[in-house]
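Trainee: Below: a set of structures, written as structure tokens.
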Structure P
Amino acid sequence: MKITSADFIKSAFKPKDYPPDMLPEVAFSGKSNVGKSSLINTLVNRKGLARTSSTPGRTQSINFFRINERISFVDLPGYGFAKVPLHIKQQWKPMVESYLKTRESLCLAVVILDIRREPSRDDIDLVEWLTFYDIPILAVGTKIDKISKNQRSKQKAIVKKSLQLEESQLVMFSAVTGEGKEELWKRIGAKLKP
């Protein structure tokens, strides 16, 4: 997809703060520090649209972005080992679940995984939760530039088996080289509501 505009709209903690439900939304979720913000920035060809950090747990709100005036990207707080106070972590789960369950314009949940690691219990729980609520899922294995092609195939098979995914539900991606970007846009485009 040719990117003509990519704008930060707002951050929200509660449904009343969400922007109007007007464009189809793609939500990006995953463990802290798997590369959610880097993936979003690479997809839209903007280095600083979504804030990146080497500190896990940087994203603490639900962040909305408008792309080409046609689609919204939604960056959800990461889960797992984030170095944030426990009371904030405990607020994330209901905040994220509320968004995912109630947002009518949500057309796809992108679950981001570091391809070098096996899916965690949190990753598995998220995919099972999304499946239970019948929310379309696309998994993205990031950081493929850090492993050999042989390891990629092995890790891809592990992810597919652990998360019970079809071949069409997993894309391999590198924010460094851009590999997988075109395929990811293709899969996102296929899920957009007409």
Structure Q
Amino acid sequence: MSLKTESKNIYEPWLCWAIELQSLSQNGLTYTKDAFDKERFERIREIAAEMLAFKANLSPDAVKDLFCNETGYQTPKLDVRAAVFVDGRILLVKERGVWSLPGGWVDVLDSVCTAAVKEVKEEAGLDVRPLRLIALQDRNKHNYPPYAYGICKIFVLCELLGGEFAQNNETSESRYFSLDDLPDLATEKTTKEQIEMCFQAKIDANWGVLFD
């Protein structure tokens, strides 16, 4: 299946072609039982990686590790982000000098709720309880730069139960911020507009889940 026209507008044309070739080849490798077809699909996948390496000035091996490292039918990854509020301020965590909502990939055996709880605990040392969904977003429509694979970002409003920040391998600090005093953001993970959305969801008891 081809990418939707509205999705193609997110990317430069060459990147869109590379993404679609990679997806078609991965799906072909998943379902083919013919050895010759397998070779052809593997070569198509290599071409997609070579296109990306050439245009992005990256090594082919680095692109293959990022772009061609999965098996099975290709679907978007799930990235959960937790919105935790105290006294009208929102929790952010600091990683490599910039800030974002706590969160990360939804791992195998995790649900959206358990992933949100785990990520806040790991990155901020806090115990939370998920309350409701805020939004489901196509990451490449909201965050920059666009990635060469699909991500569905899931924003979850959470209630703080307790805990305190603890040193960890991912983040160096956690703090609460008001909307008019936000720090430098890791916009590939969290934008000001996404934080504004979380503030709006917090104060609106009749909030309807937003989705792309």
Structure R
Amino acid sequence: MPNEALRTFIAIELDEPLRIAIARVQGKFKRQAPTGSIKWVAPEGIHLTLKFLGDTPAGRVGEIEAALRASCAGFAPFEFSVEGRGCFPNARRPRVVWVAVRDKGQMLARLQTAVERHVAPLGWPTEDRGFSPHLTLGRVARDVSPTVEAAVGQMVERSVVEQIGVQRVTAVNLIASELRPAGAVYTTLVSVPLAEMAPA
């Protein structure tokens, strides 16, 4: 139904070999983290989010697709690497544990800026905070004590995460997420390919 509300975001999907490699890193963190301190993201649910839209009427998916096509028109496929780790907002008060995305040519940042520019006129304003590409491994439980919270931050700081893998970006996706008791279920609504060749 066109008025059905979806919970959506715009993201880059990860290849299966990279997901498997990230799952191995996640497994190391799981073994070191205090029991029950972190709610881990299922590896198949890890995406590189470019923009979170939130409540989205189903009838507006076509408009968003057109905006994504305009966003992707000037970009040829490119690659980014995944290496390093960290916490948001910081290691003293960690809420999110992540692995880092390295965007040497700034193509990812430019693509994200293009997405923001074309989606904003549809009613989803540009984010105030800067784009910080990362892949979320888990979120610290809300009810943990300050001592456990500090232990999580120290665990992350002690960890060394070398290059996990490389991802080739060939498309940008509009994804719906349905929150269920067992965890979120993701459905790709639209996949817009990057241009085979960037314009001269």
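Trainee: For Rg/Rh (Cα atoms, Kirkwood Rh), which of P, Q, R scores largest?
Mentor: That would be structure Q.
Trainee: One of P, Q, R was used to compute FRET efficiency 1/(1 + (r/R0)^6) of positions 36 and 116 (r between Cβ atoms, R0 = 35 Å, to 0.05), and the result was 0.45. Which label is that?
Mentor: R
Laboratory data are not the source of any read-out in this text; all were calculated from the coordinates shown. Small disclaimer: the values here were computed from a predicted structure and weren't measured. Cβ atoms are built from the backbone, for glycine too; each structure is taken alone.
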